[in-house]
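Just so it is clear, none of the values below were taken in a lab; they were calculated from the coordinates. Model, not experiment: these values are computed from the prediction.
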Structure 1
């Protein structure tokens, strides 16, 4: 965790975003070396004199260990590009955020997510559609992602929770600065059954300029974006634009040509977005039935290289733990711990005398996915 303090340090400096942080890491070898670099070296790395001076000033003013301790004390987790747990789908977009602050949990199954966005001035029609879509997604095991704003976002998060599903909110502020403030109670529920995430440093206030950029994370984490209602200048249209650039499906709910809340969604359809008429449109376009099977397979496929090595040794015939040791080349303590976990997950079974077999369905899925 200690090396993450350098990511946090650079994240606190205005003007250093994804591209510059990537360049610094490439030039100096890692961010720790970049944080310790002298002024001339920082300038030579491509920062420019003014920004290099900002880094020196920040380094003199910020006690990184204290900053990190305060973050951890608030139950905030940090994910960086270097972490295996960094969201896979988000990693695929152009210039993914180098660092994410998270309260709650981002789980492997959150890879199967759909964003629901729309106007803050939601109509009765928009409310009904949002509830129907969010409930449908949650009941089908999909994570609902939105921006924790008033209107459509609020209804989407609430409905997903009510249906027993997971939901994730992406903030335009630090994860310790819930906005709007009346959504703090909802945020706590989401932390228990999902997460709230931001790429803004802890303590960042909810400034208006923060919200458009965060929309790239909403779409980046999602398989598709559903726009329920949106005026012609709605922030939801920015999310749809990011989604299209990222190769995500964009759905828009058609509405009355007389309703201001439907002018944006109707225009999206005119420009090529998929019209969302029923939840079945999502089912067909995203093949949610196949995704359900993929999620089941994920639970029984190896979670890491160690599990994969152990599974490659096992078969339907009993294999003694000494043979697993010999064939895998892994330390015995890792084998014992891994076998215990795999047994809990239903991947293997002990058949007596320290002999193990792989469950048949696990073998089948593993072979198919090789």
Structure 2
């Protein structure tokens, strides 16, 4: 590691680049705002679209210093610059994640990748091996893990306040794909690629939002999903991939539960909710009311734990930015992941052990294994499918 770079990166905001996420995309702007929220990074370069004109117009709209029409050129040139980017954000459709990640890892540039991490399990292992050869810092944008209330719940469970985990109920319901938005001349860009197996992978609903639900289970409980029994459905006629899923899940520690995800649930927006029941108590959290964590200790009245008011965990307090009663949302949650990710890049520069606390490569591999297991189970008539250990 270059000593000059090492010292320089510790005394300034980190320089960020982004691939994908230009005009017409939703998630790119979310990453741009979140990465810069705490003043620890500045977005300076991007290859914002595979269409050259869109890429450069989007870069001008965001006032980026450098614009590229090809991410390979971007990785090569940024790695060679004295003022090159420190990390890259991957905000492309799923089918490009692996190729882009491998390119920037090889260039020695740290990576924050959208989920699901890749198109296939095999590609996930390719990234895993690349990081073993060139261990840059790698983050995965499971956005909801950055909420202070989620951090509080995670800490409570790890401290044993819930006792042995017995039951988990998690669901993520939306309604935005109730109709065939992916068809016709006025097709919705987001719907088009998410329902296309060549660009999205083997699943739409499970890959897009079911992975969030599965990650929340494993992130909060500290346990892993050992096996699933999945029933996947495609309700919209002509659609190539699933838009609804219902699963039974078994945890390695003996707990059991259900995982439901749907993109055809009329009236739902981004209704991610989780209930975790242990031998000493239970907790409940709803993403659309993210500042409240409901805690039910055995034999006592339920407690409402509120962000900035009654959350006790150091991790939760660290990621809290506003006084009580001022809601923090998805931008702040993703910014929390960036804050932890950037701190690890600075530790990397000081050759110190990484602290983590944000989803990373193992979560990415687990996510792809979960998608594959769900599809396999559904194809076999909703038979139980064991996830790799």
Structure 3
């Protein structure tokens, strides 16, 4: 009886690995939320499967252990994307290097940050990192631009002196701080409502910034903020270690399904923009989904690379409510290579900022990166 139970457990674990590893190949609009949820849970499934395989190795259940490990290796694309074992490389020419940060600043906690004698720690972190470009998601709140908030208003001159080129509106979407001039254009054009979400694409959540870097390749940076699951406080308790855990399972599933579908459509919009762009493109996004998810794979296409591959270990970028997921990404293509990557573990927001260092790999040129 015990042997049959072990065999059944092995088959179940192997099936879970395969579904989690390849759930991102299945469109949520056609196949529902289960494959997408399994893709989201892939790192957890991997860890549990490896512990189970180790147990069977200790117990000398060779066939069971090998079966499970073979199933794990069969998910190699997701394994490599979620568990990078990379390393920073030495730049050959520092004059060809530039740094990019993506950071969901959660509106700089303006409604809670009351100490106006101190610069908000999220902005202080940004200034200390001194990246060439900072793409911020959710920088505004309650119809006020970031530099109008009490947490930043008195420090606006300090911010703009370090970043003389910036986009600050009153929309809770995407903004940029830049050391170089740029042209900005929204790429969101669709408006579509769902039961739980008022929109899937709004123009201020998806921007293309065409950068004018002197004596360098034309560069386009695309900033994205894709809808979260919009979970209520009670629904977030699914992931808490304590609490009343009051939620409706059906409603929770439907809400997550709609979020996956919304990101599927938005990802296609971003992919279409990439296809219509010049060769050098960097995408900075709070995707609210993990590597190898359907939205991630749509944006990656066959030409983009992930700077996360330069990380020496797996790292989460979202850290609230015991939900540790890698959902903030810097993807790129063109005449550049990511030579360094880091996640900065700072609790100023519910997201950790991500910084990637790039080096141009071709001779300097001039030109435009406008949409074709």
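Rg and Dmax of the Cα atoms in Å computed as 23.5, 75: which structure among 1, 2, 3?
On the way: 1: 23.5, 75; 2: 20.6, 63; 3: 21.7, 73.
Checking each candidate, the match is 1.
Which one of 1, 2, 3 has semi-axes √(5λ) of the Cα gyration tensor in Å, for residues 43-122 alone, as calculated from the coordinates, equal to 30, 19, 16? Could you put the intermediate results ahead of the total?
Working: 1: 30, 19, 16; 2: 20, 16, 10; 3: 44, 23, 10.
Of the options listed, only 1 reproduces it.
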